[in-house]
Structure P
Amino acid sequence: MTGILQNKKHKLLAIYLMPDHAHILIGANPAISLSDTVQILKTETTNFIKEKHFTPFRFNWQEGFGAFSHSRSELDNVVKYILNQPEHHRKTSFREEYLAQV
């Protein structure tokens, strides 16, 4: 995922993969739309996983995605949130956690 994003001139700031979803924070390349970025990321990671036979099961991403923008002043908090996903998921839902920070 890091290489895919870097090849598209995005700046990867944080990433954490949960068993059923991913949290990724990027400094986005404005020349590529967010939906195109997600499509490329899903397609290329799916192809890589299948090529390397990382799972005996059929792998595919769910349809759609969620995205949020944040001010530069909140970057440290967002990075901490992403890197502490196991703790956040034990305590509360994303919405409850996010609203508590606002």
Structure Q
Amino acid sequence: MPTVGEVREVLRGVSDPELGINIVDLGLVYRIETTGNRILVEMTLTSPSCPFSSSLPAEVESLLRDRFAAYEVEVALVWDPHWTPERIAEDVRRRLGTS
């Protein structure tokens, strides 16, 4: 069974198309759970009106299915709590000059 850390590292390969920052460092991944033969990822977007609201979760699901083919993958898009720029990883905020 993959670990949460292994799943997180795979998700670093998915970037927000507008910002070019991976979804983990951007703070869009709220929860990763691996139990039995199942991988669950709860993620959000920077806003409900994000033009990538269907394509980004689909990309996450596809990448995880490819990498962990023997596991059932579920990607849930959640809006609570609301994403804020404070969720961005500190080192990324420094690079962006927003910290």
Structure R
Amino acid sequence: MAKTANLYARIEPDLKEQAESILTALGIPASNAITMFYKQIVLQRGMPFEIRLQAKKPLDMSALTQEQLNAELQKGYDDVLAGRTKSADQVFDAIWREYGVERV
């Protein structure tokens, strides 16, 4: 089928530059990447990836002051003393489930 339809979209210039740099390295023209994306929308009958809000933003320990870091460490220590702990297996199972990875 001939490509006769045009698509106009406004995006952030920096985002466009970064994406096109990656596409160039892959040898894929931007128009082909957009066509691939649209084809996947049709095949999947929706977005070709999961869209959801992150449940809770991970804590960036490097951005904490010494006082904040000490408070976070104290919370963890208090949890251990109160028995609010999980085994490594439970934690990894939850991570694998959240990211849709099958446990081997």
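Computed from the coordinates by the stated procedures, all read-outs in this text should not be read as laboratory data. Treat the numbers as computed from the prediction; the structure is a model and nothing was measured. Cβ atoms are built from the backbone, for glycine too; each structure is taken alone.
Among the shown structures P, Q, R, from which was the value 2.0 of distance in nm of label points 7 Å out along Cα→Cβ at positions 5 and 77 calculated? Working through the options, I get structure P. Structures P, Q, R were compared on volume of the Cα convex hull per residue in Å³, and the highest value belongs to R.
Could you tell me which structure in P, Q, R was used to calculate helix-only ellipticity at 222 nm (-39500 (n - 2.57) for each DSSP H run of 4 or more, over all residues; to 500) as -8000? The correct label is Q.
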